[in-house]
Each structure stands twice: as C-alpha cells, then as structure tokens.
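> Next come the structures, one after another.
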Structure I
C-alpha cells in the first residue's frame, strides 16, 4: 500500500491528479488537502510515501510546507507543481529538499516517471532506516551493573561532541560496542564508521591501509587506493588495538591528528580529512610509553576522553540478562529454538572467572544452545563451560 498526499488549492487539478494516480496504480491510497496549512497538519499526523504539492496556495505556500516538513524531520519526497514556475523557484525548491519540480500543466510521462522514482526513493529510505536500526540493535550495550552504567552515561555525554576518545579494557569486554554507540549517538551518524584492527594488518601494510597509496608505490600497488582516513571523512575512524601500531605509523597518525591532513604512500601531496578518531586498546599505554613502544604525544592526542570498559568479573550481576540476550540473539541468527536455563545453571555461570569476558560467555551460550538440554542445566554448564 502506497500512501500519497496531494496538496493543491484548485479542485479540478486535484481531480485530474487523482485520476492519473488511480490509472497508474490501483493500490495507491490518495489523500487530499486544499491548502498548505491543511496539508502541513496532515503531514504531521500521518506518514506518506509521496507528496505532490502546489507552490502558489492561500494560507501557506508549497515552499513553506516543504520547509516545515524538512524541519520536522519528514523524509517523504516532495514533487513540487506550479503554473508560475521559473528557474529561480525551481532551484530554491530543490535546495530546500524537493525531489522534483514540474510545471503545470504537467507533462504526463515526466510526471509518472518522477512519481515512480520518488516512491522507489522513499522505499529505499525506509529500508535504509530499517537496516540502520537493525545494525544499531546489534551493538546495544546490555547490563545495569554500576560500572557498565557509568560507561553508558559517559557515552551519552561525549557522543555529541567531537572529542577524541580512547577506549580501554581487556579482550572480549565489548570495546567495539562502545565505539559504535558513540558513533550512532553523534552528529556524524549519517556518515560511515570505518574500523581498522591495527593488530590484524602487517606492519609493512598498515600505512597504506590508513593513508592509501599511489600506483607503483610498492610492488603490489597496481592502482591508486584511498586510505581509511579518507574513507571516513565526515564520519568516524575507529582504530582498534591502537597499541599494536608501529612507531612509524604512530608518527603519521599523530601528524594526521594535528593537521587534519594525510599523504598517500608514494605521494607528497596533502589531502585534507575531517574525521573523528576513536581508539581502543587492551594494553596499558602508559607502560608502553615507558617501554618506548608508544608515543606519549600521540597518547595525549587520543585520550582526550578515557572510557574504561569493565571486565565481566566486575559486573557478574549482569550475567543473567546477558545470557537471556545471547539466547535470543543466537536463536534468531541460527534458527535454533529458544531454550530456558535453570536457576542452578545461572548460579554456576556467575561463579566462573570469565577470563575471555563477555565474548567468552557468548561462545559458551552458543555451545549450550547447540549441545545443551532444554532447559539448560547445571550438568550442561559443567560439561560445556570453560574448565
């Protein structure tokens, strides 16, 4: 079902548009407003897939309707119609968010093509929003222990800023979840979050990965390549395991942070970048600085805000809710029926040291979902949990 709103003060034109739309698709649900004020009220009260809006109308003109809808966060495409059109009006309409601008009387073929494209655009926007919500849910931080609440409260405070943030904590605690939450709650959310695992890339390739390279810069450089700094422009760059970065790469990252410029490998040309940096490590960087393995000046550039993610041993009160969350998540992902877990089994899970933290707990729950009984018992925990 596709919902379309026609905002037009001339009743004969509304009637013609309704007829055109009905012949185009009998599944269209069409609403009508006789002026801009009534149309704006309807936009606020309902969600439409397309709005056909006249420009010259009493009470409120179409450009004002469009402007108000944009300020309200309405993503429905507007096709603007006018019998008094000129280039300046068309340009202004497109600048403030119109999908298309069509003079009256409209060319039927052009109007129908524009309508089809606009509706498809709306459907793509809806799907994009749905996928973003799905991805956002994947990175939810689960728990209510005091230490994890402190982390989520700090995320809420720092996310809207442009401050660089260093996220610390043992392996498996969920540092990448913190990075994703910060990005999702920032004003850079509509731009990419680019992740780089500094420990997973060979030292001889890390500079090319971060800054890009020119064709011929080294043996395997068969074409020009954009680096992660450039790819993350206007968005966020998450440098995971920053403590494993070589001193040479650290120096270039420091320059990029100081000057907001990078140079591709094999080039002496500066490229401006607008990137927010989040970094994470499981190492004690102050000890790495003393050992000469990490630059102190880079540390201070990265750690404007420090977020420490607690190990699972410091938030065992969260184990029951994490277990429930993982059971539901794994059930949906793998199509496995949801299993219950008895109280004695949960008590035993809370007694384990969990050296691998939340990641290890999730792996154990996945094992229990596949191999354990229903409900999962204390015997299953002894059998399948870490020895």
Structure II
C-alpha cells in the first residue's frame, strides 16, 4: 500500500482518483490547488504524487518544480489534457516521472503508479548500498596524527608486507585496512574480512580454512574458508587478539608456508594472500599472559600502525561533523543541516570513548532530532 497525493482543481476528478486508488488499498490524500498540495507535502510523507497541469492560482509545472526542490525523492506523475501534451513532455524533462492524458485510462494509471513505486524501491536500495560503500570511504581530518597514518598507508600499501593495526574500538582500524587494500596492487581482487571475536573458537578453523563434507556433524557440503576466498587479494583478520591458541598455530603455519588445509582433509592448498590484522588489545601483554603466540605476533607485526583516538585529534571534529552531516542527510533524504560554531565547540568538549563510531551515532541523532540548525544547546541535550 502506498500513500498518494492527488492534486487537481476539479473535485470530480479528485474524488474519482481517490475511489479508484483506495479500491487498490492505497491511502489517498487530495488537494484542490498547488498551495494546499505543497503544505501537505511539507507536513506528510508521500510515496507518489499525481498532479494536474492546468490549475488556477498555481499551475502543475510550478508545483512540480517546488516538489523537486525538496530533499524527498518522490515520483511525480503529471495529468494532462489533450492540448497539454507538449507541456507534459517538458515536465518530464524537468523531472516528472511520467504523464497521463485525460480521460484517464484505469489500467495505464495503475501500471504507471506501480512503476513509480518500483523506481522508489530501487532508489532506496541504491541508497542502502551507497551507505554500505560509504563505510569504507574517506579518512576525514587534517591533524598531524591522521596525516601520519595516511603517509604510512601510501608507503606500505604497494608492498605485500603484513600490517598489524592497533587502536581503541571505533577509531577506524577497518578503514585503514581497506585503504591499504585499495591502494595496493591487489585492489581488483577480494578484500575478505573476518571478525575473530564474533566466531566461536570451535568454528574459527572451519571459517578460516574451510571444511570438507562430513568433516563434522553440520558439515553437509564442502565449504571454502576465508583464506581461499581471499586468494589474490587481502585477508583482514579483525580482533586477532581474540583468536584461540589452536587457531593461532594454524594461522602461523599458513603464513610460514603459504598453504592451508581444510578441516576433514589432509591435502594442502596453496594460498596467495596478503594478511592485515587489527586488535584493540595490547598483544605484548597477551603474550605474557600466554594468550597469544609470540612467534605469530612477530609474523604479523612487520608494519605497525597505531590509529589515534578521536580525543587525540579534536581539531578534526569540525571536518568530521560536516562530512557526516552531508552523508547522513543524503541517506535519510533530508536537507543538509546548519551546524553552528557553538555546536562544534560543544562537540569538541566531549570525551569520545567510542571514538568515530560514537561520534557518527551522535551526529545522526542530532540530524534526526534537530530542525534546520544544530546548535550548542542541542549538543548538550542530545549528545
């Protein structure tokens, strides 16, 4: 069911369209002229708009232009009389989804609305995909600490050297790993990520090395592990400090010999994979506690990159705020918000225990809850 706004200055047409569309289980709101339609559009969210071209006070083309100025991406279908075809075609050039000629054909009306809704669904899916891609996006900031990270990435990425990325939760360790991959000669090959902390210890070996059918109770078919999936590319082992000791020994062998063995098989499989790891733990302390193998640590830490906390680079907060403002507003189909100077100062006063991840969440909350402007009072209220 869709929510449809019908704009027409002829009451009989409005009522007819309302009856037809409600019979198809759509919710229909009607407006007798352009100003009333724009008022409704500003107050409610619609999935489709049907708009007559010839109307008193404000014609349909002007209504279309006003709607298209709004951040909401809503398909607008123009309704034209026989003599308005050229105007209707011009409306499509200006951004209308389609036009329907009077007298309205019921089948054409319903098909056009269905197509408009499908287009909206595709736009929503695209926005979600862009959101996912955006998570691997830019490294925002001009602080010395971040510039040092960027310089290190530029220097190390073209090599196949193993990199251990350390830093607190939410600092952007995965982003560093992805940029190391994107700037390497392996960029066209897979980037495969494994969160070692999220996989039970009894399943980590199967996850990394794969298994044969029947290797254990739930192994109903052969499965390639992450090492095989990443052949030619990069394998990112996140939270490596949480990996079990038994899995560590097998990872060490894979690094030494460039070979892995699936669970339930004794045949070696050669793997050409670059290894990048990350952890929020102090691995030297974990070695002293016998929780982490020292020989594996030395294999993984050819290059060490320490990612700074957000509290260590407060000067980057205004740039990050503007970046997330644009990104989040685009994701939600909202107009970009104004962020005042006092809001930025309040954001810089906060101790960000969750770092960039926490900062983005706070920005999203502010953008959703505030009106056109985000000020210092809003930050103290909602952050």
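> Thinking of I, II, which structure, once distance in nm of label points 7 Å out along Cα→Cβ at positions 78 and 326 is computed, gives back 5.1?
I
> For distance in nm of label points 7 Å out along Cα→Cβ at positions 22 and 366, which structure out of I, II has the highest calculated value?
Comparing I, II, the top value of distance in nm of label points 7 Å out along Cα→Cβ at positions 22 and 366 belongs to I.
The numbers here are math on the coordinates, done by the rules we state, and not lab data. Note that the structure is a prediction, hence the values are computed from the model and not measured. Cβ atoms are built from the backbone, for glycine too; each structure is taken alone.
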